[in-house]
Each structure stands twice: as structure tokens, then as C-alpha cells.
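Right after this note come the structures.
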Structure 1
Amino acid sequence: MRKFSLILTRTISIAWLLSACQQEASRSYDKWETYRGSKEAAQYSGLSQITRENVHLLEPAWEFHTGDNGPRTPMECNPIVVGNTMYVTSPKLDLIALHAGSGEQLWRFSSSSFNEGSGVNRGVTYFDDGADGRIFMPAGPYLFAVNAKNGALVAEFGQKGKIDLRENLGTDPAKLSISLSTPGILFGELLIIGSATGEGYNASPGHVRAYHARTGELAWIFHTIPQEGDFGHDTWEWMEGENYGGTNNWGGMSLDEEKGWVFVATGSPTYDFYGGNRLGENLFGNCVIALDARTGERQWHYQAVTHDVWDFDLPCAPTLVTIPVEGKQVKALVQPTKMGELILLDRYSGKPLLQVEERPVPASYVPGERTHPTQKFNQGIRLVPQGMDSTYLTDISEEANAYARNEIKKYRNEGMYTPPSIEGTLTMPATRGGSLWGGISYDPVHNRIYANVNELAMILQLKAVAPTSESNDEVVSGYHTYMLNCSNCHGADRKGLAEAYPSLLGVEGRHSKEEIRRIIRGGKGVMPAFTQFDNRQLDSLVSFVIDGKIPPGKATEQAAVVDKYVMAGFRLFLDEEGFPASKPPWGSLNAIDLNTLKVDWKVPLGDYPALVERGITGKGTQNFGGCVATAGGLVFVGGSADEMFRAFDTATGEVLWSYKLPAGGYAVPAIYEVDGRQFVVIAAGGANRIGTPSGDSFVAFALP
């Protein structure tokens, strides 16, 4: 009996110890003072007041309207909460402080007097300066430092409270168009930032920079497009007179504070879909890069896609995790990709933790292009199909399937890495993911990941742009400027994509010439600002946007000499009704066990209302934003086209609660506590690229 009692006591002690360790791990994630919840990009909350058992009681606690809503102006902000104060950004890029318990506005800082136009902002950075604190808020080409207590500019930072992001890039700032959609990250008193550069031929370079958080002085720069003498410079075939842009960190960073390393994920060089002017392997495009946060010195890099012509950007910060490998706990990171894989790398060496295959891929037939002969496959845990054939077409109806079977025959289709072509290439997944900027959620207690992904195909069709050099002809100049900078989104035919990018046909009936000029200069919604055009270029571009007048013999694929290619239009592979022509689920939420490296469950995320009316459910939808897991056994996620906000059971994937938001929640939720009460808040900004109406509210939920 005594032996049994000792065994029972020991068992209880071990169970208590495990429980205590889990509680301690959860407590380290009980605040939301940083974008995505933590510098490790964990997107996890250790709060557990809201549980599987009571989540059905969750109700709106408050709703705050920013009051500056506009069409096609998304609001994707992941709020941060410091003490009892929440900091959010609005559609028109105001910074607003709210009481986190009531939603009452405390103060408001408007960037409009410094920055004409709008853009995408996904969050801000808080710096404890030993006094009132500072909020670093990007808007347009500027980064502002704002007093966290009263909303006033911090005059001693930069140039009277702001720095110009176009400076310190080694190029005339007047020729650059650059912004920062995702907030920077702090290491001590250094603020490290990426950039949003645009995706056209004239895009700015996307170098990573660090600034002193008190003064705004530049501390260091890492050239993501290597300069002469830098490591990686020889992976480009440089051409005199060409502009080299992009290769930027637009999705945020993560930080190992103990090691003092910052982890950067980059996008592709520009132009996104044609690389005849940037031949080579193109380091540091499409890379995970470990940098010394003190100096910017490269520690290692891992290139996921070589000479990218698919826009397979690494869309978000890698998440720092711990993975058991051969009986040892290994510090690692997980990098989500648009290719639908979770890449697992050793955090301190950059070596893959799973066997990676290098396989031959199809070659490009587009004049001037030379794609890389191989690409990496099976880089990690795969969440979506890669490549498409007739067995992976829509099954929502016989008619839809028949239409898709006919359509798929029209395009080049030799697997995921089939390069863009003049006849059109079908690629699956595509630039819409797989994963996007919303990232993944990591539960460090149970060593599990939750990831919402898209399963969509896209048509990549290229169109020739005739060389025009520095022509003074207004028609030629306007056409050329448009094709190299605007056609990627609005299409070579100016018809746009209804759900994402507006048609420019008839734009003169909606806007005056001066309004069009102002939108181009300042940006609007997801459209970046194009401040680099001189007045002649801008006037010519405005004329082309309005009348679409094409110079004779200059704009056809039969042109004798071709120096550039652009996308003929942004086109998803859809059925005749406009629903995805791939097989559902078109969007899903996934749970991955990092102890076994297996997908535990996969469930559809969202429903298209028009299909629900016909009794068709459980197909998932295209989704934007990210999910957050909690210690209460829940995963909260919005993002879907039905504008619902949902709570899933972490163990089974069952939906336990849902709420129809006033507009789509295409953002990462935040979870926090005020006066002992747990809240879940999400930006209901709508718009984005799904075609739902725009909104201007933050909605916070709590138990009664």
C-alpha cells in the first residue's frame, strides 16, 4: 500500500509540475503589446478566461468607429494594448488611442497633414522610453514617433517627429516610392524596419534598416539587393541602365532577444512575373535571413525560391518555435509560404530540419527570360496541393466542373513551377497563397501550430511592352509608364479585377484629372503612392488612364523588339459564375503537431453566401488575415468572405462560436485583459481583395 501511495504521490507531483510549467509558459504570453502578440511572432494568448465551455456566451463588449471609411480602403490593423490603452490605425491612416476596456477614444493623431492619400497599415510599435512611451506609426513615405500618452509628435525624433523612408537607400529619394505596411520590431533601443516598395519595373529597393529609437538616426542597413562587393552580388547578371527593386521585407520580422538575432523574410525582386532584366539566382530574394540585430550583419540565409517569376514572396515573419529532433529540443523557426508549405529551419544555422528535394522544373519560352533550371520541393509541412490536373477541379456542380475541364486545356500547366507564358500558365497555389501576411499561430504549451490558408489557382499570362526609352511623345510615355507600373493590378486592358482592383474604364466620370493625379501621387487603399513620377510623366500617365490611347505599332505581342513583359491582368482561375475553379476547400484552417510534424485536422474556413443560399456549404472561401490560439483551447479567426468571426476548438476543429461582423475581419485579432476581464478584438475593415464592402470599426468581445 505504501509503495502504491508513493507511486500515486509521484504521479500527482509530475502532473502538478507539468501543469505548473504549462501555466508558466502561458503567463509569458498574457499581454498583447507587440504586433502579432510577441516578438517571436507566436500569435498566441496565454489568457484562459474564455474557454471551450463558455465561448458560446461571448458577446460584443464595445465597438469603435474610426469615422473615415472609404471605398476599397482596407483596415488590417492588429491592435496592441499597453496597460489599459489600445492603439489602432484607421483606413485613412490616423493613429488612435482607445481605452481598451470601453473603446472610448483618448486621443487621435492624423498623418494626413504630412501624407496625402492612404494605404495599408497592419499595426504599430510601442517603445518604452522611460517617460510617456512612444508609438512608431508608418504612413505613406514617413515613419512617425508619437507620444503614447497624448498623441503629440516627439519633436526630438528624426525631422520634428518623423523620418522619410525614401532616404538612406543609396538612390535619389525623389525617384523612390516606398512605405511600410507592417510595423517594425524593437531590439533594445534599435527599431528595425522593412518596407513596401511596389511591384512594377520602377520599384524601390527593399533594403532592411535599423534606426535609433530615440533620435531617428540610421544605425545600420542590410542590402537585400547586394551591392558591389557584398555577398550575393554575383548571383545577379547586372544590366546597365536597369532599375533593381523589391526583394523587400513587407510582412514583418521576428526576434530572438536572447541571441540578439532578427529574422527577416523577403519577397521577390521586381518585376514580379518576368525576370529577363534580372537574370541569375537573385539573392536575397525569397529568403529567410538571420541578421545580427545590433549590426545588421548576415548570419545565414535560406532561399526558398530561386529567380522568382511567380510572386512567391515569403509573406510574413517566421515564427520562432522549439521542435524535438532525434530526442533533443531544437530551437527552430517556421516560415509560412505562398506555396502552401511550412518551412522548418534550425534557428541558429539556417539548415532545413526536413529533407528538401531539388528538382528540375519547366523552362520559360518567353523571349529574354531564363528561369532557374531547378526549384526546391518538399521544403516542409505541406498544407495545400501543389500543381493542378483534371482530378483537382471544382465539384460544386457538374456544370462548373465541365466548364473548368474546358478552361484548363487552354493554358500551359506542367506543375507548380511552370513559368508565366504568353499563352497563359495555370499555377497552383498562386500569389494568393497558401499562407499570406496574417501568418500562423503557435501554441508553445502544446507545441502546435494553427494556420489558415488559401487553395486557389491563378492564370499568369504575359504581354509584351515595346521599348520606348525616354520618348517625349505623351502617348508613348503614358502607355509605357502605365504598363511598367500599373498593369500588374489594373490589367493591360485597364479592366482591373472587380473584387480587388477597380476598372479604369470610364474613370473620367468618377474622378477629375486632379483627383486622379492626387490618387497616383498619394496612393489609395492597397494601391501604393507613386511619388517618383515627374510632372511630365504624371500628366502622360493620367492621359493614358483616362483614354487608353495606345501608340500605333507599339503595344502588340508582334512588336519587332521587346524589352519588357507585364502581366496581361490579375486573373484567378474561376468557374463561369466567378467561384474558384479548383476543388474545395478554397480556404481552410489547419492544426499541425510539431512533435509529430503531422496535420492533426483540417477544416473549411468560411462559406460563400451565394452558395449557402443554394444549400452548398463547407467549401471554404478565399481568406485574408490571421488566426490566434489561446490557452482556453480556442482558435479565433476572421478573414473569410462571409464576414464571420469564428472560434474553433483547438482539439477538433469544431466551430464553437461565430459572429457576423459589420464588415469583413481581414486582420489578425488581438487578445488582452483589462481589470480581470478577457477581451478579443478584431478590425472589421472589409474591402481588401475579396469584394466585400469596406468598414471602419474595431469590435471587442467578452463574456457577459
Structure 2
Amino acid sequence: MPHSTPERRGRVARAAAVTAMATALVVSAVSGGTAYGDVRVAPTWHKYVLGPSSSTVTPVAVKTRGAVKHPNALVHGGYPATLTTSAGQTPASILLDFGKDVAGTPYLDIAKLTGSPSLSLVTSESLQAIRTPANTTATAAASAGASSVPVSTTANLEVGNTLTIGSGATAQVRTIDAFDKASATVTFRPSLTADVPAGTKVTSSPGAPTADDSGGLSGFGGTATLAPTSTGKLTGPFRGGFRYVLITLTTPGSISLSGAGADFQAFRATPDDYQGSFESSSDELNRMWYSGAYTVQLDMAHDGLNGLAGNRILDGAKRDRSIWTGDLLVEGPVAIGTLGTAGADYLKSSLDLVLAAQRADGALPGTPDFTPRKTPLFYSDNYSGFGVRAVIDYYRYTGDADYAATKLPALERELQYNAQFMDSNGLVVSNDRDYWQTTQTGEVTAYNLDYYALLQDMAWLETKIGSSSKAADYRAQAETIKTGVNDHLWSPALGAYMQSSTNPNILVEDANALALQYGIVPANEVESVKTALRSLWTSHGATIGTGLKDPYGHTIEPFGNGLETAARFTIGDTAGALDLMGRTWGQMVDPANPLYTGAFWEFLTSDGTVTRAQDSLAHGWAAAPTVQLTEQVLGVTPVEPGYAVWSVKPHPGDLKWSRGTVPTPHGAISVDWTSNPSHFALDVDGPVDTTGMVSVPATANSTVVVDGTTVWAHGRSLGSGAQLSDGYVSVNVGAGSHHIVADRK
């Protein structure tokens, strides 16, 4: 379906938008806008878009080892870059740096070759994982004067690398001349000056080329061997997510390259493909919004890619490259809020694959075709419920009632499945592992709160397209859980909720964040929970809990940090939400960070590092800032399905301004606000056939004016249904353009 992205003139929202996000949607436009093809000056947000402008991407920088001539020609053009490897010398290699993650098939344009060269190709999201040092031991003693030593393995040895035999003050540092895999012997120069006992540690630097993805869960990765026989384009194998490509000429000879790059095969979104946008007075927040969008685009695989049917939103560009229901809770709103129609299509297609794998007992898989086995993985009961909530999210944002009604029986079966895990306290006990990848036993607070949210979401869905009696039943079950959580899982000693009934003294982030977000916490305990959560913060984000880490050593989960920022927005702690957002995601959008990929990371440790090569540096579940900056900072959320009724309630914090657009089935909602301590002004343009409620920061003594008419003054409403609550005056508006001003006395 054709579409264009809205262009906004000046600071006032006057957008032309074309969007369709469900099967019955049609093209619509808001008057006064101009399509991008008709303008000469690009909107300022265009500079943040990370998608490549062409399906052919080329490196922005190169590095070399060994004999390489004219390597920068691969960046700037000119003479071909020539790699030459001589026997006994360091193999010539060239490292292509794309400056950010890309996805697709690396290629080489071969201008000339000598002999029958063999090339190795490896990819990595990080420079730290593109080479792995050898780490072995001497299997027999070697005497002084020897120039070789037998080792337990020759893995990751490379000619020309530095070899360290021994450690500390007695270490002997040499250069590798050769190694023999069959005899497991390494030869070096100069010869030994001291005896080397058997069992001596032997290491190398910088190591041999390695990929950060071995092809395990993703089905792609590892070292590819290329054997060119003629000039022309040589295409390597598909790789899901990488910033770096390392090409090594492993055999004697030479090869000249007139070009090198990658054919991009993720979802390539240019500014014209964006149906949503965001900007604010914070450059860092702006970069976060577009990094989250790009993360999900890297995770989007089109129908037929690598033989898989259907458009899919995968969890990671590199790994696992599977549809995961928990990840879709973040990825779905990001895809729709940034790409509109296309994002909705990818989410719907992914949900179809999840629902098609539903078990007879109602359980939904965590992932419908877990790679590389391509079979459903029923990962956890919590992830089963996440699948239901992802379907409801699709309906909430698109208004696709036909789809939701068709899937409703499957969703109801899933809730029947979950109901079996309730105990005598009215709480869930499922011995699940969830996103920590660690089994948690007993009455787990987070699992109960996720089930509470599932029941409330299903109640909402039933009121729209199902049974009012079922909606009432779901709400009653949710209230039972709320009571049970407060009666049995609150810890006075922690001043917060415990991890579980079997770990009552452990403070965790996710459970307490969810409790705040869903209104579970009694009003007199909100500050206590907020303070307890603050105790888990580090300069690189909040940890998952006191003394806790996942099985791989990670202590900070961006997915969980997204739960906490959402919670802080919910309770009005905008400063805390933006502070934590900066700690967790600010480092990820910093181009100076060695781990920068332009995308968001799956896990990290308390010092801000990512220590495992296989950890994903483009993982959709980490993209919460993109959703929250749209819905909490810009302030736009759907009230009725498909934004038939919408809300605009900004949380400005210390920001001076924000502006953006949100795609809906009816057209774009455009918002533009400015803020200072005494004045808040907001322009909103709502699409036809919709209504909205606009809430502006104000006090009882404020004066609020809508389109030139005073609607609130002297502590009372004067029109437009103006109401004061929790530091906001809210007014009802219809479609079209409106200007709201609050004098913040």
C-alpha cells in the first residue's frame, strides 16, 4: 500500500500522513503537509536515521595486517587494494568497518588475482571478538635453543602473531613462524633462551580471525572459506548482524580488490519509510529513539529470507534469529510506531507463526521455530502469556478487530492453560525461567504481576470484541492476584516486594518495577519501592537484583531496565526515568564506545561491558526507549483500538521541547510542545474521525487556554471538560489542529 512520511513545517504540527496498519485501512492525509519528494530541506530528524540509503553498503574505515597496498581505496576509491601473502609471513588481511551493524551478504569486487588464493571471511558486531588469542599449553618439554614446541591445540594460532611462552618474569615472547595442525607443533623465532617444562602456558596475540557467531542458535556464522577463480563480484554467505568483516588471504599469492561491502538484507528504512518520528531538546534521547527503531529493523527478516516463510520480527540480528514472544512486547510497538503499515505487517505475520504452534493444552511457544532445529520451543509459561499480550498490542495499535476476533478463541485457551498454576493463595506457581534464563521457584512476584497484566489486557480485549462476563471474570482473577501479592510477597525488611516466596530476602528489579507500573503498590509504599529500586542502580544501568546474575554472568538486562523506566514514568518520576535511560542506553548510542553498533544490546555487565562474543549487540527486546519516548515524553498513546480515541500527556521533565508524529489507521497524530518553568505550550493535530484528550502540566492555580478560549482558571473548569488530576489539566478535543497553553503558576 503506498505511503509517505509526514513533513512538518516550523514548530507547529501540520503534517501530511499516509498510513494503513490493518487490512481495512485506507490512505489518508492531513491537510497542509508536503510529501518528502516535494521539498528541498530535509526535516532535522532525518540526520538520526541509521538505515542505509542504498541496499549496497560500503565500509567507512579499514584496518590491515600484513602486506596490503592501497587499503583506503575500499573507502574512498582509487587504486585497487592489493593483499599479498608470502610463505612464512603474516597473512595479509583487511578489516572492513561499516561504522554500525548491518546485515546481509558480504562481497568482494575482485580486480586481479594470482594463483589459486584462499580467503577466510569472518564477521563480528564488535572489534573485541573479531580475533581470538590462542590459549594452550606445551605438551612436552622444550630445551633452550629450540625453535618449536608441541602444544595441546593450534587453535587460534596465526603466523606473524606474538607468542608468549610462560608467564610473569620468566615469560619468553616470540613471533610465530609456522604451526602444524597434524603434529600440533608451533615454530617461532628467535629460539628459546631457557628450558620450557611440559604444561607451560602458551598464548598468542592478537589471535586468529574468529566470528562472534558460531552458527549455533542462529544457524549462521563461523568462518567462511572463499576460493575465487576469476575476477568480478564474489559474494560470501549471509550473516545476520555485523559491524566488521575480516578478510584474510590465507595462502601465498595476491589478490586485488576494486571494492568490498555488503548487500543489505534486513529491513532497510530510509527517512521516507518512517511513518513516525521523534525529536526533543536532548540529542542523546533523539539518538536513542532512532537506534531503537534501527535495532528492530535489523531484526526484521522478509518473507523467504534464508528459506523461511513469512515476514518475521526476530529477537536479534545475529542471534537467536528467532521470533520470541517476550521480545515482541517491545518490538511490536516499536515497529508500528516507527514504520506504521510495514511494522504492523511484520508483527501480524510473526504472531501468526506463534499462534500456529499453539499446543492442544493452550500453551503458546516462547518461539515458534527455534533455530537451528526449526521447531517450537515451549520456553516458559510466562512467555506463553507474553504471546497473548503481543496479539492484544497489535489490536490496540492497529484496530484490526477482524484479526483479534479470529484469534480470540486461541487467546482464551491460553488463559485456561495458565489458570492451572494457581495455588491456595491465588498466586501463580510455575517454576519458570523467563528472561533471566534461570528457573525461579515458589510464588514468584514477577510472574504473578505479568499474569495480572495478562488478565487485565484480556479483560480489556473481551470488552471490545468478546464477552463482558469473561471480562469481569478476568478482572476478578486479577484482583485476587493483586491481593495475594500484597498479602504474601511484600517484604517489610526490603521495603519492597521479594523475589519469591522461596527467596524472600532478595530485592529484584523486574517485580518491583511491574508493581509500580501496574498500580499494585499501596500509595503509602510507593516511595519505599522507588527508593529500593534506586539501590540497584550502577553508572551503566540497574542490576537485575541484589547479588544476582544470569547463568552467563550478566547483571544488567536492558529488558528489565525498560520495565523500570516505564514504571517511573507511570508514577510521575520523569527525572528518574530519564536518568536511568541515560545510564543504560546512553552508552549504547555513543559512537565513541568500542561496542557501538548503532543498535541496542541484549545484556551487559555491571561495568558496562559485554564479555561474551555471542551476546547480541542488536537485540529488539532492548528497544523500550523508542516506545517510551513516543508515549511518555511526546505523550501519545491509544485509548481506543487503532487510536479512534487517543491521549496526549507529555512528561517533559527538564526537556525544553519535543515534537513528533505517530502513525494511526486514520492518519498521523502530530504533537509539538515547548516547556519552561512557567509556561507549557502544545500543538496537536489529530486525524479525521478521531477524538482525543490532551493533558498539560498544570496546577489548580494555572490558566489553561485551548484555541484561544480559557478552559481552566481560578481552580475550576470553564469548558472542554477540563479536569485537574495528578499535576495535569486534561481537556477533550476533536480532530484537526489545536493549540493548548498552560500558565504554570
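Please treat every number below as a calculation from the coordinates, not as lab data. Quantities reported herein were computed from a predicted structural model and do not represent experimental measurements. Cβ atoms are built from the backbone, for glycine too; each structure is taken alone.
Remarks
- Structure from which 27.2 was derived, mean count of other Cβ atoms within 10 Å over residues 323-330, options 1, 2: 2
- Across the set 1, 2, distance in nm of label points 7 Å out along Cα→Cβ at positions 571 and 635 reaches its highest value in structure 1.
- Computed 28.5, 97 for Rg and Dmax of the Cα atoms in Å - originating structure among 1, 2: 2
- Structure responsible for 1.06, with Rg/Rh (Cα atoms, Kirkwood Rh), for residues 235-394 alone calculated and labels 1, 2 on offer: 2
- Looking across 1, 2, the calculation of helix-only ellipticity at 222 nm (-39500 (n - 2.57) for each DSSP H run of 4 or more, over all residues; to 500) that yields -7500 traces back to 2.
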